[in-house]
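Each structure below is given as structure tokens.
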Structure I
Amino acid sequence: MKKRKGIALITVLLISALVFSSIIAVILKVIPEKAMSNAKSTGERALTAAEACISQIAFDLRNSDIGNNVINPPDAYHYLTINDVKKIVKNGVGYAFIPEKGEVQFTPSPDTYYVAKIKRLNKGDVDEWDPDTGSDGDKKVYIGVYVVGKVKQNGNIVAQKVVYTEMLVKYHKKTIDLSTIPPKSAVFNYGVFSGQDIAFSGNAQEVAGNIFADGNIDMGSANKTRVKNGAAYAHGGITGNGKADYGIYQGQDPIEFPMLNIDYYKALAEAFKTGQKPYDGSVLGYPNTNDPYVQSVIASYLGTGVSSTINQIANFYQYISTTADPRLQDLKINAKNIVYYVEGDTHINSNVKLQGTIVINGNLDMNGCSELDNDGALALLVNGNVDHGNGTATLNGIFYTTGSFTGNGSFTCNGAIVSHNKIDLNGTFTINYTPVDMGNLVIEPSPGEEGSENVVDICEQSPNAWREISIDDFNNATNF
């Protein structure tokens, strides 16, 4: 009996030893595999961070608007700054730099980071070129992009991947030649011009000029003179009982409506504030604003950016039109050829005196009983709709709109109305055509005079250039 108990004990011990050995064997196998799996996982995360950095750099370069010092869209995340984009081409072959943001976090859990180094390569255009001050043209630059992706735990690096690729970056710069001002658009030869239809009703009348509609003209049911001392022209038909003193002519050749070139006028407004052509004394009839004192006065009233407000413009004009300062007399004499730029919807709700060309990139609302006056010539070019509220108003100037011109109450316009959409003239609206001698009624410049551009328009990764490299390669890719 004792022998059987001893054998049983030995058997249990042997089985326990075998089980224990099996467990140890499994543990010894699982732990390295787990460690390898974790290492592989963290390595893949580091590689993902590095590849994301490369994609972000390509995105930032493709959306770089150097002329406006922004990477679009402005409210999105960008790893590069616009200064980084400029550095690439401003420096010669071999120049390398880490972007201004340096190492940034890619994801918070797990903690992944990336940092890049960009180096200009000895390929393509190799000369140094400043996109802010350099001449117009295209510059094809090749860059090497070195990126380190990291995974950290408690601030310590637990995985790291380093990759390299090459990119072609094409810089494109074209500036408007403002030294020659083209003639004004033909649409301003009419008292009323519509890219669609014109409709008269009530006591509405145009005086002393011709009218043209690229669509139809409804002269109204009443037997009234709608165009006094002028003729009515239409690409379509002309109906109604209203009269035109110099005749009614339908079926005319169309006149294409010129859409407002915002970039062209923004360039002129900026040139006025900075003393560039044609505001540098090189073009007759344009004030010379190249003098530092004149520029300081302009900035104090109109601000330093391209855009100003109607109130700023009115206060500025009031000052230069009344001052006796001899240094500002050129501004006063040639005020009609100043170009101002207003960004956004604009309201005029009082009596305002202005002069020059005012470009509004938005809608223009004029309250009833407001008065818009000028001492010489005024043109409001509106990239939107023009609306006049109830009441009686006097508007002295030329109104151009890419939208529609509508109104209530009554008003007198001493100038002209040019609208892309239908014009309804009703109530007691009177348009007294007053041609003006202004140099900035081009509206749509010829193809050679279109908007300025200073951008990166191509960023492409070179085929087969991507590869993993060592951290030493990253550290050595520098000339500083």
Structure II
Amino acid sequence: MSDSRWSALLFAAAVLVRVVAWMGSAIFGTDSGHYLLMADWIREGRWHEAMAVGYHPMFPLLIAVVRSASSSTEVAGNMVSILLGAAGVFPLYRMVLAAFQRPAAIFAVALYAFQPSIVEVQSEIMTESTFLFFLFSAQWLTWKMLEDPTPARGAVLGAAAAGAFLTRPEGILAIALALGWPLLLLFRRPGTRWRRAAGLAVTFAVIVLAVSPYLLWVKSYRGRWALSPRQSAMSVERELGMDSQSPQATEKSRGYFYLRFARSVFRLTSYGLWIPFAAIGLRSLSGFRSVYYLSLPLAHFAGILYTLRTHPFMSDRYVMGPVTLLLGGLAGCGMTVVLAGLARKRPDARWRPCVSGALVLAVAVLPTVRVFQLRRYECLSYPVAASRILEQGPKPRGMSGPVEQVAYLCGVRSFYSAETHEGIRQQLDLHQVDCYVYSEKDLRNRKAYVEMLQSCPALEPPVEVKGPPGTLTVYYQRAK
């Protein structure tokens, strides 16, 4: 079977898995409301308000575009996530194929297509699908530019690299890859210098044209040149001495988040299942192709570890790209080595095909079964609470609290929770936050926070809202 057919088959499998996982989600996740609100405001022409939410604009922009062909913004968001998440199969397959061989590419892409944490987040309205699609595309297209540089290929590469950055701050690595490697070979291979220079110039021009509007907006928003309003980007700026006014992370928190980093890598390798095969796959590394292939994931890992020196948060989502490229690619090579060794030792054994198939099934496919379950059913009371808030008073101007989905359902922006009475007053004055929402889960797990809200003189007593049986009771407090 040809490489194109293998890619198409794996794409179809990835789409199917993500659609089934999406069907089990009763309501969109916590962060998803921010992207949906940005998409709605972009469609309405409220660009500044949308950008001020703080996330990079590419994913909400794609949702806004797809919204015209879907029944709701939520459906559009899921369509973008599912299709781009599955489409990441194509550049990933080509890149692993270029660095190693076809069997390794098939296994590596299967690990990506069925990895449960990746499937779960790519069936939600989150940036991971869009980011990984552009990141994988930028890596593969950069390799094609190294092989055969042309201006047309440079333009597509520039668009992919810019797309990665416009989706997530760490997409700056895609831009560094797209410009750095062609620039390096510009001096090392003088025979094709002019063609390489032309392709590099086009790549640079497209990147500048694509990201300049966003960077100009960031400058106007933050009052100086910067890459992003996101906290992760500010953490890098603190480490580089560009933002000395922001608070520094403590030594204790630094060690904690490094531990979280290790746990995230362990979970994303199917709880270490990929690691032995990745270790075996190390023997497949040789030559310039392997050096290039590993440059992006290793740089990505290094960037995360560097940022965690001051960045006060760590999530599995940060390491999905480098884990897929580094450990997933090496694990694909390792599985190839294991199956080839089994074929050499027992070439005539009738049970060998069954054992080989069982190994692939166990490592690559079966772990994804855990995402095929109903998620967030208990949150079906959130739409009821949003309807009640809109029915029994003026529409809030802003909302805060752990139940962020209610804010989007009310059509307003959600802000991070204030932890003190003074913080609440500041939110009322600065952000016009006039409604705080929480659930019975917070009554159990965040008692001090709930008591602070209920004792705040600037807020009215809580109003209780019950949803369908088996769902969380929701409480909201309006500003007086």
Structure III
Amino acid sequence: MLNYFPTYFSNRFISLYFVVLLVVSIVFFKHAMHWYWMLFGIVEVTCFFYFSNKLSVKWGDYSSKFFTKQLFKTAFIIRAVVAIFLYFFFDYMTGQPFMFAAADSLGYHYEAEWIARLISNDSLSVYFDYIAKQGGVSDVGYPFWLGIQYWVTSNSIIIARIIKALLGAYTCVLIYKLAARNFGESVGRMSAIFCMLMPNLIIYTGMHLKETEMIFLTVAAVERIDFLLRADKFSIKNMAMPLLLILSLFFFRTVLGAAALFSLFSTLFLSSTKVVNLNRRVVVVIVSLLFVSYFMGGRISDEIDRYWADRDTNQETRLADRARKGNEFAKYAGAAVFSPMIFTLPFPTMIETPNQEMFRMLHGGVFVKNMMSFFAILAFVLLILRNDWQKHVLLMVFLVTYLGIIALSAFAHSERFHLLAVPFLLIFVAYGVSQMNKKNIKYFNYWYILMFVAIVGWSMFKLGGRGWI
């Protein structure tokens, strides 16, 4: 087993990025990215691959305790520095410290200011009445959380983003614990380092969106479920914590809570008895069913049913809307096209297209995910072929369930929606890296060529669909 990320892969991926950037910029010269988006991509790609190699080697000899401290400290510093930089970058580029096309960000900001005023005036009941009339709960958690922060910090945007940096840093620690428990110490460390350095996970701490909080809660929920099922001792605390975390997910995004809950029950029924003994299965099933019947009825259940019933219509409507806005090829995409590539999607936007500044800013991180998804796919194949999948049902089912929901939804090529799966994907990436040998290298070379063609082809698709070629 490899216990570090080899220079062979980091150098080849960095080289491929520069080749793709050069080819796209020359072939589509009239639509080449501005220099500052190229700089974003260069920093994102080179820093991820270079430091993934260097730190996985250097930190490999640290004690577990020291590694955890170093991981959290470094992850926090990176995220805090980037969050502060983006505060001023967005302010310079847009005239306000919010992302480009900041519809959701501004909506959360204004709602949080309102909640903070209600708390100060002892009128929070007004907000709860407002929620009661909305008919859903999936988007009330983040504004309320942000409103509490604003109330404490006098509407400080920068402090809210520093808090995101803290949550993002601790997410890396949780990934370390979860991955190490499943696949061993070296895989756990690689997973955590990948998570610490993943560009898009870092950049989202500098935005006023709910993704950082959702990722933290999701990883915490899955980590606590895994701990509950594997721990030597069974306790009420161990049982209550994952269920409460799952409940919290429904207040941020309904499908996340549903995926976590489905993963819990799937793990109970499909896991090896060496992982979860029979007595614990019975107790957890009974308590979970009681919990579900009490909390998941009514509005949450109706919301899940509505999402499922509208899944095909939502995807068709969104694709048709994209076609109307410029890319006529978008209408031909759908679940049948997206599903086979769901581990790898989306592909990076490396050309100038209208109103897609955020896509270009994040393109380096998307490139990283495209490249690294090879190792995750390899990990799934090896676990199934070796019949080891029953030891890791929770992680596998959650990742496949969430990505499956995305593939069937209106957001199959949305980087923002895929982001929630990235920390779990990186665990399988680390396991796949650990299994690399001479036999598997040939498949890597095929992937290398495939991704070059796919990324260049994606730029052609975007421009061709607009009639610009």
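From which structure (I, II, III) was helix-only ellipticity at 222 nm (-39500 (n - 2.57) for each DSSP H run of 4 or more, over all residues; to 500) calculated, if the value obtained is -8000? Only one of I, II, III returns -8000 for helix-only ellipticity at 222 nm (-39500 (n - 2.57) for each DSSP H run of 4 or more, over all residues; to 500), namely I.
With Rg and Dmax of the Cα atoms in Å, for residues 94-189 alone derived from the coordinates and found to be 22.0, 75, which of I, II, III does the value describe? The value was obtained from structure I.
Given 149 as the derived value for volume of the Cα convex hull per residue in Å³, which of the supplied structures I, II, III does it correspond to? Structure of origin is III.
FYI, it's all coordinate maths here, none of it is from the lab. All values reported here derive from a predicted model rather than from experimental measurement.
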